[in-house]
1. Consider the structures 1, 2: one of them gives 32 for relative contact order in percent (Cα under 8 Å, 6 or more apart) as calculated from the coordinates. Say which.
2. Thinking of 1, 2, which structure, once helix-only ellipticity at 222 nm (-39500 (n - 2.57) for each DSSP H run of 4 or more, over all residues; to 500) is computed, gives back -7000?
3. The value 3.0 for distance in nm of label points 7 Å out along Cα→Cβ at positions 35 and 107 was derived from one model only; which of 1, 2 is it?
4. Just checking, which of 1, 2 has the largest value of mean count of other Cβ atoms within 10 Å over residues 11-18?
5. Out of 1, 2, which structure matches 16.0, 51 when Rg and Dmax of the Cα atoms in Å is calculated?
6. In terms of distance in nm of label points 7 Å out along Cα→Cβ at positions 51 and 83, which of structures 1, 2 is highest?
Structure 1
Amino acid sequence: MTKKKELLQAWYDCVWVKGDLDAIDRFFQSSTIATGIIPEMQIGPDDFRDLVTAMLHMVGDVKVGLPVAVEDGDWLSALITVNAVRLDNRAPVNVTGQVMVRFEGDKMVETYNQFDFMGLFEQLGQLPDNTLAICMTGQKLDWA
């Protein structure tokens with residue numbers, strides 16, 4: 001495992017698995033901006049605290065893996081696997097994502113993220129099963 005991959009795994013283990021919000025400052029510079037997590041919105045260290053807190057109120061027993069990682073200079077790109085359980089009924093939750101991170105020393109200074117939020121929210125019961133397939137038919141989701 002490369003040092004950058006070890007740092008990224010440590011980020012996920014500390015922040016997302018253990019819920020250590022103070023660790024955000026150990027891995028991010030104060031000026032670090034993450035893009036792609038929420039469309040049209042960039043997330044800084046303080047926003048990450050809110051995001052992690054919100055997510056960890058819905059899932060527990062989080063495990064994050066990096067089965068594929070490619071390093072190029074200061075950059076690391078990785079496939080992310082997340083396995084967790086719903087807090088309301090202990091049902092399994094399994095989703096994937098991808099991240100590209102630029103490091104300066106031991107800190108992440110730039111990140112680009114993609115995460116399967118649709119799959120996540122389907123598994124959490126907040127969207128109907130097969131939401132993507134339904135939308136691909138041209139049907140609209142309707143909350144009456």
Structure 2
Amino acid sequence: MHGKKRSQVHWSFWVIGIITLIWNIMGAINFVVQMSPDMVASMPETHRAIIEVRPAWATAAFALAVFGGVLGCFLLLIQKSASFYVFIASLLGIIITMIPHIDMVGTVITDPFEIIMMIILPVVVAAFLIWYSKLAERHHWIQ
């Protein structure tokens with residue numbers, strides 16, 4: 001919103017921005033690790049199975065998801081409303097990344113913790129960031 005004065009940012013904005021930036025950086029590190037055949041070979045069988053069957057288009061979506069998340073958090077922290085659109089792209093990347101693995105839930109991916117960490121939490125965090133960036137814009141914390 002051009003012409004509107006930026007409001008005093010609530011302290012929680014910085015906490016949420018930093019925590020979600022760290023979350024997304026961990027995702028980006030995970031992506032980089034998965035690009036190393038030696039690192040993949042040292043992973044548990046469940047993780048190797050997921051990585052080895054992932055098509056190139058899903059790997060590209062994974063990169064969009066994690067690097068988009070990092071960029072979106074960075075934009076949020078420098079108070080840019082463009083973060084909203086980058087978070088949407090990141091969520092789409094997450095969803096596309098999961099498509100080839102949906103049938104693995106309950107067979108290869110059976111551990112409830114893995115289901116939460118690999119499937120549910122990324123979607124929840126990305127959706128939250130979309131919502132939160134709009135909330136921050138409504139409060140004039142970002143422009």
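1. The structure behind it is 2.
2. The read-out was computed on structure 1.
3. This figure was derived from 2.
4. The structure with the largest value is 1.
5. 1
6. 2
Bear in mind that the values in this text are calculations on the coordinates, not laboratory data. Quick caveat: nothing in here was measured; it's all calculated off a predicted structure. Cβ atoms are built from the backbone, for glycine too; each structure is taken alone.
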